[in-house]
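Below are structures written as structure tokens.
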Structure P
Amino acid sequence: MTVALIPTVGIGSFTFHTVATRWAEWLDVVPIGMFLTAYLWLAFKSFLNWLSIYRWAAVSLFLITTIGAEAFVSGTVLWGGAMYVPTIATLLFFALVTVDKENGASRVFLYASGGFLAAYTLRTIDDTICPLLPTGTHMMWHLINAVLMYFLVRSLVTLSATSRQAAPGNAVCRRTSKHRCFAKYSA
């Protein structure tokens with residue numbers, strides 16, 4: 001599902017920046033929120049093996065702080081980007097809590113944090129740089145975020161599978177001809 005949301009984010013953003021209406025703004029915002037919600041739910045499960053109740057709490061906290069920052073923080077704070085603080089905080093959180101894993105997840109989240117900060121910087125300087133660069137830099141915000149979504153989803157698929165198989169104490173189920181499950185513990 002997370003992979004399928006990536007094109008909808010692109011289509012929604014393209015539509016909003018093409019027609020710039022209130023309904024199109026929802027097409028820009030809703031798919032991004034859906035992607036973040038789905039990704040975080042899966043990341044908390046795959047990388048941290050959190051129970052559903054903790055995933056609900058963490059994802060809800062993320063959404064509440066993101067929507068709250070958009071609704072209640074002035075547009076002059078952080079150049080109108082206060083709503084992105086929970087995203088960078090969450091990426092850094094994952095970088096920190098996965099640092100002891102040997103699957104490289106921490107590095108991916110650290111690079112994603114840096115990429116997101118670079119994209120945010122380009123978004124922020126867009127108004128200032130437009131007189132010098134007529135195309136502006138806002139498009140780079142979208143392109144870098146598209147690349148980040150790809151790498152985050154890719155890491156979810158590849159690294160979380162690796163960590164589940166290689167983690168000490170994880171049971172690997174092997175079926176016999178009688179369909180009984182025997183647990184083999186990895187070293």
Structure Q
Amino acid sequence: MDYSGFKELDISHAFRVHLIQSDSFQVSITADDNVWDMVQVSKSGNMLRLGLEDEPLSVQGMTLEAEIHMPTLERADLSGAGRLTGAMDTGDVRFDVSGASRLQLEGRAGDLRLDASGASDVDLSSLVVADADVEASGASKVTVHATGRLNIDASGASSVYYVGNPTLGRVETSGASSVRPR
């Protein structure tokens with residue numbers, strides 16, 4: 001299968017993915033033998049999807065890893081305890097992070113749109129972006145580094161931290177949520 005030409009990632013089922021910026025595309029998968037036949041990698045339009053065909057009884061302690069080389073990232077959706085790390089210089093980017101997933105990237109990007117929910121952990125303190133719109137709910141923890149305008153909607157028991165000196169735009173909090181500089 002040709003896994004090239006994608007700009008978006010959809011990561012699920014506790015996949016741990018390391019992202020490397022490159023002029024070419026490459027996808028390498030490492031998985032335990034007992035789940036290898038369940039691993040699903042597919043491409044639809046600009047989206048590369050990584051997950052499992054069936055839900056195993058437990059993914060705890062299971063090796064389910066990918067290394068992805070790609071030129072640019074426009075969007076990433078993480079769910080089911082998925083994890084994405086790495087470095088990227090890119091244009092505008094959108095992240096949807098849910099279900100206890102983790103996102104940690106460094107580099108530079110244009111504008112950021114982030115939606116974090118369900119006890120997710122997002123550390124973008126080393127990803128310098130221009131403007132950022134952040135929605136955090138559940139018990140999510142988010143750290144962003146915006147140089148322009150920062151809009152935040154935090155609810156539930158979520159915590160949003162910001163790095164740098166952004167211009168705070170719309171900031172809404174409810175429940176036990178908080179917004180503060182780090």
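Looking at FRET efficiency 1/(1 + (r/R0)^6) of positions 50 and 130 (r between Cβ atoms, R0 = 41 Å, to 0.05) for structures P, Q, the greatest value goes to Q. Looking across P, Q, the calculation of mean count of other Cβ atoms within 10 Å over residues 10-17 that yields 22.2 traces back to Q. To which of P, Q does the computed value -24500 (helix-only ellipticity at 222 nm (-39500 (n - 2.57) for each DSSP H run of 4 or more, over all residues; to 500)) belong? Answer for the origin of the read-out: P. Out of P, Q, which one gives 2.7 for distance in nm of label points 7 Å out along Cα→Cβ at positions 106 and 138 as computed from the coordinates? Value 2.7 for distance in nm of label points 7 Å out along Cα→Cβ at positions 106 and 138 corresponds to Q out of P, Q. Taking distance in nm of label points 7 Å out along Cα→Cβ at positions 18 and 74 as the criterion, the highest value among P, Q goes to P.
If Rg/Rh (Cα atoms, Kirkwood Rh) is computed to be 0.99, which of P, Q is the source? It traces back to Q. Across the set P, Q, mean count of other Cβ atoms within 10 Å over residues 114-121 reaches its highest value in structure Q.
We did not get these values from a lab; they are worked out from the coordinates using the rules stated. What you see is a predicted model; the values in this text were computed from it and never measured. Cβ atoms are built from the backbone, for glycine too; each structure is taken alone.
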